[in-house]
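Chemist: Some structures are shown below for you to check.
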Structure I
Amino acid sequence: MANTRLGQLYIEKIRPALAESLGRTNVMSLPRLEKIVCNMGVGSAIQDKKHLEDATQALTLIAGQKPVVTLARRSIAGFKLRAGVPIGCKVTLRGDRMYEFLDRLLSLALPRVRDFRGVSDRAFDGRGNYSLGLTEYLVFPELNPDKFVRSQGLNIVFVTTTESDDEARELLKLFGMPFRSRKTVEAA
């Protein structure tokens, strides 16, 4: 865990800051990032299997490990979808790869989002997990825009060890997550 820049930052700076702000002395009771799950739903894969292959290649380049292809759980006639048909891909990152991905997301990808004013601080699920959606995965510099021409969204879920949204928000803020301030939300 301590082989990456953000892993070292967590151990040396973030963990002591959390211990002080939460008033805890046991380091195992402090919130930490458990895993990051990246998910792409490729609805157009029903008609064209190439779209799912492109999304899988892109997610492999973004995450640094091969994603798992997800299958439809049930049939939906309105979408011409049958149960068991491949319709997406996901990857779960832990340890050094997780911290490396978080570092690239915060320092390279999010600043490249057009008209970026910060991420919402309300996308917590009530159990300390945070969800972030990108409308286009081409903000990651690893992807060649000439090769990946289709626009595709990407969902990112940050799973923490705490049950409290406030503690998870504080943890992500210390990592450098650019949360939008309340003043800019009300003005918009």
Structure II
Amino acid sequence: MSKKFAYIRISSKDQCINRQLDALKDLNIDEIVIEKASGKNFIGREKYTEMKAKLRASDELVIKSIDRFGRNYTEICKEWESIINMGVDIQVLDMPILNTRNNQNGLTGRLITDIVLKLLGYVAERERENIKTRQAEGIASAKSRGVKFGRPTSEIPKDFIRCYELYKQGLIKVKDVMSMCNIAKSTFYKYAQSIKS
């Protein structure tokens, strides 16, 4: 008996799966697979890999849109072909022309599907590249305005500065400074480096 699987992918924690879940409401899905993973490629997508291992000929894989499948042109085309060769149909809710179960009219249907898939795969990858470019431009712009990124630097405690002076004079050892300031050895060297800079 054939089964209907749905694959939902989000790239980050702040993205919401509700839009994709809502689109599946009346489709009688047997199993929904939800994964937080990059669309860059299919490497490391554990839940997708587990789902793919369950797929059998005459099953159906449903996705909301092609960019939820992936954002890498080559990877999308390769993975699509792999699933089709397993005898599994693919349904893309936002693009019914890609639904392989509907395109049963032989070579012409396959040609149309291939053309549209390649075009959408290209657009998805271009969007990924545009996102990366916009992000890099935004970071460069923020840095030029003096915005600091990363963890804020912690202020060196005054008691460390006093102890470090004693250490430099040879009156106490590193372990004494660590004990007096209640810090780890790595923190001692980090603070010492900051003072030297």
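Derivation of every value follows stated rules applied to the coordinates shown; laboratory data play no part. The structure presented is a predicted model; accordingly, all values stated were derived computationally and were not measured. Cβ atoms are built from the backbone, for glycine too; each structure is taken alone.
Chemist: Identify the structure, out of I, II, from whose coordinates helix-only ellipticity at 222 nm (-39500 (n - 2.57) for each DSSP H run of 4 or more, over all residues; to 500) was calculated to give -16500. Each step should come with its number before you reach the end.
Modeler: Values: I: -8500; II: -16500.
Only one of I, II returns -16500 for helix-only ellipticity at 222 nm (-39500 (n - 2.57) for each DSSP H run of 4 or more, over all residues; to 500), namely II.
Chemist: Once FRET efficiency 1/(1 + (r/R0)^6) of positions 87 and 151 (r between Cβ atoms, R0 = 25 Å, to 0.05) is calculated for all of I, II, which comes out largest? If you can, show how the numbers build up before the last one.
Modeler: Details: I: 0.90; II: 0.00.
Largest calculated value belongs to I.
Chemist: Out of I, II, which has the highest value for distance in nm of label points 7 Å out along Cα→Cβ at positions 15 and 159? All intermediate terms of the calculation are to be shown ahead of the outcome.
Modeler: Values: I: 2.1; II: 4.8.
Going through I, II one by one, distance in nm of label points 7 Å out along Cα→Cβ at positions 15 and 159 peaks for structure II.
Chemist: Quick one: semi-axes √(5λ) of the Cα gyration tensor in Å came out at 56, 20, 14 when computed from one of I, II, so which one is it?
Modeler: Values: I: 32, 18, 18; II: 56, 20, 14.
Value 56, 20, 14 for semi-axes √(5λ) of the Cα gyration tensor in Å corresponds to II out of I, II.
Chemist: Further, regarding this structure: So if we calculate relative contact order in percent (Cα under 8 Å, 6 or more apart) for every structure here (I, II), which label has the highest result? Provide the component values of the computation, followed by the final result.
Modeler: Working: I: 27; II: 15.
By relative contact order in percent (Cα under 8 Å, 6 or more apart), the leading structure of I, II is I.
Chemist: Another question, if that's okay. Ranked on FRET efficiency 1/(1 + (r/R0)^6) of positions 79 and 119 (r between Cβ atoms, R0 = 35 Å, to 0.05), which label among I, II comes first with the largest value?
Modeler: On the way: I: 0.75; II: 1.00.
Ranking I, II on FRET efficiency 1/(1 + (r/R0)^6) of positions 79 and 119 (r between Cβ atoms, R0 = 35 Å, to 0.05), first place is II.
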